[in-house]
Structure I
Amino acid sequence: MTHPSTERTLVIIKPDGIQRGLAGEIISRFEKVGLKLVASKMLIPEVSHIEEHYTLDPEWRRITGEKTIEGYKSKGLTPPMDDPYKITEVILANLKKYMTSGPVIAMVWQGAHAVKIVRKLVGGTEPLTSDVGTIRGDYVLDSYAMSDADSRAIRNLIHASGNLADAEKEVNHWFKPEEVMNYRLVQEEIIYDVNLDGILE
């Protein structure tokens, strides 16, 4: 059985995060909680790379479309269309434009429950409804209503893998195996050592 401390997740600081000078603040949130940065690169992604990223899960278009339609209805709004695939066609086009508009920083973070910890720190997809204390809740004022009115992707600073299966696919999509580092971080002795018996040596 693999130890939870080796769990990995993909994080991308999106173009708005770079342009607003928040990369250091975002990275420090993950460092402070005890996660370890094991891969990082800055690049301007190709459109095809972004499309492949969002469609690594063959069900992404259907699931995302259905969730979007349900989201409109739960707010008492009429969805722009009832076909989930047509909705995600628009969403994907907006995401490709957004994610290729400037440099991004792609990273792999490792540590216990990395996927869930990162998702908790990042906050919900919509900054307007993200909790205070989360990255999106603290640093972004965008909303679905505003992005819909402007016919663009929501600007929410970060992408974070949604679950373990997605994380594995996404890490492999953005990084070659040799780009992900295996190394010892001193603080791991405090976080993971069972008896803390090395402190006074």
Structure II
Amino acid sequence: MKNWYDKIAFVYNWFTERFYLKMRRQLIEQLHLKQGNRILIIACGTGQSFDLLLNKIGDNGEIVAIDYSAGMLKQAQKRIDKHKWQNIRLIHVDARQINKAFFEKLGIKTDFDIVIGELAFSVIPDWKKVMKTSISLLKHTGKIGLLDWQRTKNDILTKIVNGIAQAETTRQTTVYAQSLLKKFNVNSYFFFKSIYIATGEK
């Protein structure tokens, strides 16, 4: 999976940025972000949400963005350098390795206001563990926002998407998220109800 995303990183934005832009905007609006919020992004990819998030949280906010693919992070760093953003920290790590101690060793406090999973939990191995850990890194009143694929049938479209994204889109990510959170709602669907936007509170 990592090698696949390394290989496609240099063309990833060309094929996906416009397609997901409306969805990313809606997710961010539904999270009701505030100036100064601290955000953890799971599988940030090339950073397609960075500008949208920074418009909400301002210079006093902070984004900590992790990804397993060095190639994707290289493209994300180019985006940061182009805009001269100072409050985004990129971390090259397997999401299965993150926890409170991991961030503390890097001098990063947890208790995030927001965790965002962007096309993450349909791809990440051991996704239930990663989702549970991600939620544990939120402050008591923290929120999670999800944008992802979720297919109910293993049909030709499912196989195509799974092949292109190296994903397992039949995972019941929304059902598991609901079991972990006090409040959780799937707010919007896109692309023949194959892609969802959901938000929840710890």
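Which structure, out of I, II, was distance in nm of label points 7 Å out along Cα→Cβ at positions 49 and 185 calculated from, if the result is 1.8? Provide the component values of the computation, followed by the final result.
Working: I: 2.4; II: 1.8.
Considering all the candidates, the number was obtained from II.
Can you spot which of I, II the value 17.8 was calculated from, given it is mean count of other Cβ atoms within 10 Å over residues 73-80?
Values: I: 10.2; II: 17.8.
Value 17.8 for mean count of other Cβ atoms within 10 Å over residues 73-80 corresponds to II out of I, II.
Given a value of 20 for relative contact order in percent (Cα under 8 Å, 6 or more apart), calculated from one of I, II, which structure does it belong to?
Numbers: I: 34; II: 20.
Source structure: II.
Comparing mean projected area of the Cα convex hull in nm² across I, II, which structure shows the greatest value? Intermediate results must be reported in sequence, preceding the final value.
Values: I: 13.1; II: 10.2.
Comparing I, II, the top value of mean projected area of the Cα convex hull in nm² belongs to I.
For which of the structures I, II does the calculation of mean count of other Cβ atoms within 10 Å over residues 65-72 return 21.6?
Numbers: I: 16.0; II: 21.6.
Traced to structure II.
Just so you know, all these numbers are worked out from the coordinates, no wet-lab data involved. Everything quoted here is computed from the prediction, not taken from an experiment. Cβ atoms are built from the backbone, for glycine too; each structure is taken alone.
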